Structure I
Amino acid sequence: MESSRKVVLLVAEAVTLAHYGRIATLARTLPANQYKVIVAADPRYRELDPIQGVDFHPIWSIPSSRFARALEQGTPLYDINTLMRYVEDDLALIDAVKPDLIVGDFRLSLAVSAPLRNVPYASVVNAYWSPYADIAYPVPDLPITRVMGLRVGQALFDLVRPFAFALHARPLNLARRRYGLPSLGNDLRVVYSWGNYTLYADVPELVPTRPLPSNHHCLGPPLWSARAPLPEWWGRMTEDKPVVLLTLGSSGRSDLLPMVLSALSDLPITVIAATAGKIDLVNVPENALVADYLPLDSVVQRTSLVICNGGSLMTYQALAFGVPVLGICSNMDQLLNMNAIQALGAGLSLRAESVMPAQLRESVMALLDSTDYAHAADQAGKRFKKVDVGQRFREFVEEVLG
């Protein structure tokens, strides 16, 4: 039986929790009697979800802090030397486990290593990074926006974006050339989404696209929650005030948590704050309860609003339960995601670089007081429920592997 099972290798670039969480969710959907499922990732998030029943292989990723600094400064996320190390690690892993299919979430080096070993490769990515996405691109929080302001920064970004995307695409193109593979071109969206197959972790209503090629598939949002216990204070929560979940995740501005808690301290709400283990909170307001990690699938069901960094992992979990979202965003991925959610009418977006307490309070009360946001979030959740991500992923794997 062991020799008859096809080997599916799922690789997460664990610079943020979202990439690991999506891979963990997809790995669970494959039946063990049909496939030998292997997950490879840096083990930094493994305690949050050990993914029982699959083989786990540790593989190095750059520190999350280094990734965050590159995002903050607007520099390429990886240099050529890092990508070369990634490729060599990938090749050693592929040679060891001999996969029949590789599925990667933001492990850009697989665009080199998978072709070198002639293994079909499927890239998991959000649709707003697709070269076929029909959207505008907001300027992230960068040095130019801090010096010149958002309006001037956006105008300059619109002018230089093709050159900036080419600069960010260059390291992977150099790595491909060193291994005798052709360049992927200067469009960063192609670099982020390239694979023999591209799997979009969204529903089509979120991101408008031009007609997609046949090897691009809409998978739907792989929902994920940490395997964390409920905190001891969970049973003491009262039902007399709206509950607001506050978490800025693994890639958000955790340094803003004290300010956000203070800004919300005089509102008639209960705030549940998850720190992701990134900050020790002192002087916690009376209306707030704090934990490092929470089982989001259980917690979100009791909330009226989610405040987060605007990333897809948390926002999709909220929308799946019909809960509107306030995104405090800093990088382009978060802004692109929140732009899509705002277009649905299911949330609001603020800039982490310039957010002020009064603006926070006003946005929270607007989201809680208006039924329009909750209705739009509920409609989005109904769309999510129509999509069986596991079934779609299994059908895709079956199609590829026959």
Structure II
Amino acid sequence: MIDEALAQRLIEACRRDGEFRLAARHWTGSLRLESPEGACAMEVDDGKVGAIQPPLGADGRIVLKASEDVWAKLLAAKPPRLFNDLSAILARKEMTLEADPVCYAQYYPAVMRAIELLRPAKKEAPLSVAKPAGTFDSPVGRYVHLDIEGQSYRIYFEEAGSGIPMLLQHTAGAHGAQWRHLFECREITDHFRLIAYDLPFHGKSLPPVGPKWWAEEYRLTASFARALPVTLARTLGLDRPVFMGCSVGGLLALDLARHHPDVFSAVISLEGALKIEAAISDLGRLWHPQVSNDYKGRLMNGLMSPTSPEAYRKETSQVYASGWPPAFLGDLYYYVEDYDLRQEASKIDTRRTAVHILSGEYDASGTMERGRAAHEAIAGSTWAGMDDVGHFPMSENPEAFFTYLLPILKQVRETRGASG
């Protein structure tokens, strides 16, 4: 599989591909793929692709080594679960990387695009999402001032629908636009008042006026993450709202069920877990002066299902690439350092706050195993694995997501009705 014939395919495909050319801009170096049975390589000269011309220098050189079996899975038309992206394979040490770490982060988007170009071509049906010119979407946005931990914040939120109030928390480094498909689903908005807010420093929620926030490292803490939706619910006068969040928001959903059962009647945790085993010190290239936001966007693409519509995957990645550079890493402080429910999960009373957990098949972070473990630790909770969905179900594949979400919302409505 990994041989000179593959190298020629690689060179020709990368030369033709606009996405690769943009991702490889300014790259001078080489990409080499190796297995015990063979190797293939190509040269990149200021973004222009060609065959390797010896001698092969070390600067800008990226070498990936794995078994033929791992390459076969990675290069399949539909890669198996957790074999769709280099990051997860490298993390499991089923592949080795030889490269300057910063150079690899800079050109990881180009390397992953090159890998995609080696997969068998597949036809994807175009999305039929166009609306007549002049059409208004459902949500209406506005700002509200909240006092959180002694500081005033101007928080942006969008809302649509009527009925049971539901707060929606976006993922780390993103903003509330991730929920846009829910706002247009009448099966949801006929029964739920959806309220999607942006954390401070995210989306349209600007930094607070007063403190010199630009002189301090941004970090999202557990106490602040919990305080915001609780304060927002109280300020908006919401009666026992539902809370749904994804990733950071998925962890927060379980945190709120543990610490604020008096506020929320139910929580829906997307990609939730009891603990995410990682260290913030290992994630420095997410905010590095020599690494662009393209790196974040492409990393997030790797957490999505390869079967999710390409346009929605790219939209989800674009939200990450357009965010304030420190925001993603700062949010991950809560995600990997400040959040740990392993000793607290058994104390969650699902008779007071119902808990529902959904985990995407292709999510290499909030994995199905982690979601199921959270479910098993929380008596009375529900859990389901979502096939052909990754870390961002609501934005990467809303149609697939709704097949799992709507039955949960029906159960929430029925329980709400039964309790009066």
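Just a few scattered comments:
- If FRET efficiency 1/(1 + (r/R0)^6) of positions 121 and 361 (r between Cβ atoms, R0 = 25 Å, to 0.05) is computed and equals 0.65, the structure in I, II: II
- Winner on mean count of other Cβ atoms within 10 Å over residues 81-88 once structures I, II are ranked, highest first: II
- Which of I, II yields 10.4 [mean projected area of the Cα convex hull in nm², for residues 41-200 alone, calculated]: I
- Of the structures I, II, the one that -10000 was derived from, the read-out being helix-only ellipticity at 222 nm (-39500 (n - 2.57) for each DSSP H run of 4 or more, over all residues; to 500): II
- The greatest value of FRET efficiency 1/(1 + (r/R0)^6) of positions 33 and 217 (r between Cβ atoms, R0 = 35 Å, to 0.05) among structures I, II is that of I.
- Ranked by mean count of other Cβ atoms within 10 Å over residues 9-16, structures I, II are topped by I, which has the highest value.
- Origin of the value 19.3, where mean projected area of the Cα convex hull in nm² was derived from one of I, II: I
Any read-out appearing in this document is the output of simple, stated calculations on the displayed coordinates, not a laboratory observation. Please read all numbers here as calculations on a predicted model, not as lab measurements. Cβ atoms are built from the backbone, for glycine too; each structure is taken alone.
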